[in-house]
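Heads up, there are several structures right after this.
What follows is calculated from the coordinates using simple rules that are stated; it is not laboratory data. Quick caveat: nothing in here was measured; it's all calculated off a predicted structure. Cβ atoms are built from the backbone, for glycine too; each structure is taken alone.
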Structure P
Amino acid sequence: MESKEKLKELKEKFKLSDEDLKKPLPNPAKWSKPFWEGTRKHKLFLKRCKDCGHIDHPPYLYCTECMGENSEWIEASGRGILYAFAVNEYGVPYPFMADLPYVVALVDLREGPRMISNIVDCGLKDLKNGMELEVVFDKINEEVTLPKFRPVK
């Protein structure tokens with residue numbers, strides 16, 4: 001069943017409004033806007049401290065390693081390794097029910113940070129910790145594009 005059909009079924013079954021099924025979206029802070037601007041261009045940017053070289057994700061106002069405020073944005077390779085994952089099959093908020101089952105994962109990026117995301121284009125039985133992944137981009141609307149990961153092809 002397609003997602004739109006699932007949403008319609010959920011609305012009828014649970015007497016939900018469109019607002020009840022609206023997914024929460026990122027609300028970028030001033031210091032994270034370059035990350036989200038990059039995802040709209042299908043690029044993965046990370047914030048690197050110019051003082052100590054530490055790369056933070058998610059991006060913070062300051063470096064979490066040395067507390068420095070001197071930073072730059074670098075384009076990441078978009079590659080990583082699956083560190084851990086969970087398959088969500090039930091018990092999720094209404095806006096996510098139409099997506100079931102879906103995978104939430106911790107991905108170790110080549111550049112160092114560990115990122116929370118979803119795994120797509122992969123059978124659930126094919127998921128293995130340690131597998132190589134590459135970023136793909138899911139355009140939600142004109143303002144928001146989410147980075148997700150799939151097995152390297």
Structure Q
Amino acid sequence: MSNESTSQAISNGFHRIRTIAYWTFTLPVAFENAAGAMWVFSFRLNYLAVTLGHLGYPQYFKYILGAWQLACAATLLAPRLPRVKEWAYAGAFFNYSSAIVSHLFAGDPLDVGAAVMIVFTVVSWALRPPDRRLGGSMPVGKTSAIP
């Protein structure tokens with residue numbers, strides 16, 4: 001086997017592993033956002049209303065948050081749309097980090113679920129394939145800051 005074909009095989013294997021890792025971290029983020037939106041639109045569940053009241057948010061906030069969570073989930077799963085994906089990732093990060101801070105200010109313990117979702121969001125963002133990146137952006141590890 002030549003060095004070129006060995007290099008190509010290694011590159012293909014790395015690409016396959018990266019793709020699997022990307023979807024392993026992206027699907028839970030998309031699912032959690034879609035599930036969060038469904039909680040908003042399921043009027044029988046009182047948990048969200050109680051939680052928002054406990055955190056000091058007005059009840060209408062759930063409708064704003066739910067619509068954006070649904071848009072985030074759809075965007076993360078849709079092909080292409082790199083600029084919209086950047087906003088979706090930012091929104092997910094703000095949602096989870098705000099949940100952590102809100103619970104801490106309300107005297108609750110650390111929201112471990114939100115912390116895990118922040119990690120999943122950042123890893124998913126870092127592993128995005130080229131067609132899901134803004135033009136000119138490079139994968140993490142291939143930037144000019146890293147020799």
Could you figure out which one of P, Q the value 1.2 for distance in nm of label points 7 Å out along Cα→Cβ at positions 72 and 88 was computed from? Q
Consider the structures P, Q: one of them gives 50 for percent of Cα pairs over 20 Å apart, for residues 48-111 alone as calculated from the coordinates. Say which. P
Suppose you compute FRET efficiency 1/(1 + (r/R0)^6) of positions 8 and 40 (r between Cβ atoms, R0 = 25 Å, to 0.05) for every structure in P, Q: which one lands on 0.30? P
Taking FRET efficiency 1/(1 + (r/R0)^6) of positions 24 and 56 (r between Cβ atoms, R0 = 25 Å, to 0.05) as the criterion, which structure among P, Q has the greatest value? P
For relative contact order in percent (Cα under 8 Å, 6 or more apart), structure among P, Q ranking highest is Q
Have a look at P, Q and say which one yields -24500 for helix-only ellipticity at 222 nm (-39500 (n - 2.57) for each DSSP H run of 4 or more, over all residues; to 500), as calculated. Q
Comparing structures P, Q by distance in nm of label points 7 Å out along Cα→Cβ at positions 16 and 64, which one has the largest value? Q
